[in-house]
Structure I
Amino acid sequence: MTTPVSLGLGHYEHPLLGRLVVDHAHDDRIGVLRAIAPDVGGPNVKPMLRIPDTPPVAWLVPEGGGVEWSTNPDAIEAAQ
């Protein structure tokens, strides 16, 4: 991944945001890239008071909706 441009609140710009991508780290699963942002380390129902000091991950959602998953940003590419 190239040097990311911050969008604020721990989120980063990516040329594939909002587009269908292939996640090669998860059996070539296809989804929509929703965000490049830190992983908070599991379910967290408490308000976040600061941005987690963790590497950003790619957040994807199935094209027709469903449960989001995360992956390494280097594992995604545009779907054909």
Structure II
Amino acid sequence: MQRTGRVALYRQIAERLRAAILDGERRLPTERELASRFTVARITVRAALDLLAADDLISRRRRHGTVVRDGACRSVNPTLPM
């Protein structure tokens, strides 16, 4: 990640998580784990997750974690077979 680049950190994190979803990831780490992994504040992680939630790629439930929605891979990349 580039901290001095033109792309905001939360967008960079969202793109990395989007790539993980395309690779078949079904459950994402907690906000704390992501914040620690990327060495950013939790608010930055929340902004990244908000982007993915707005695109209907993930579902966020308190105390249950963040999971990838069924069919999320196809919604990101419609050329994938069903």
Query - Of the structures I, II, the one that -14500 was derived from, the read-out being helix-only ellipticity at 222 nm (-39500 (n - 2.57) for each DSSP H run of 4 or more, over all residues; to 500) - result: II
Report summary line: FRET efficiency 1/(1 + (r/R0)^6) of positions 6 and 62 (r between Cβ atoms, R0 = 30 Å, to 0.05) gets 0.65 when computed on, of labels I, II, structure I
Query raised in the report: Between structures I, II, where is mean count of other Cβ atoms within 10 Å over residues 14-21 highest?
Result: II
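No lab work stands behind these numbers, since they all come straight from the coordinates. Keep in mind that this is a model prediction, so the values were computed, not measured. Cβ atoms are built from the backbone, for glycine too; each structure is taken alone.
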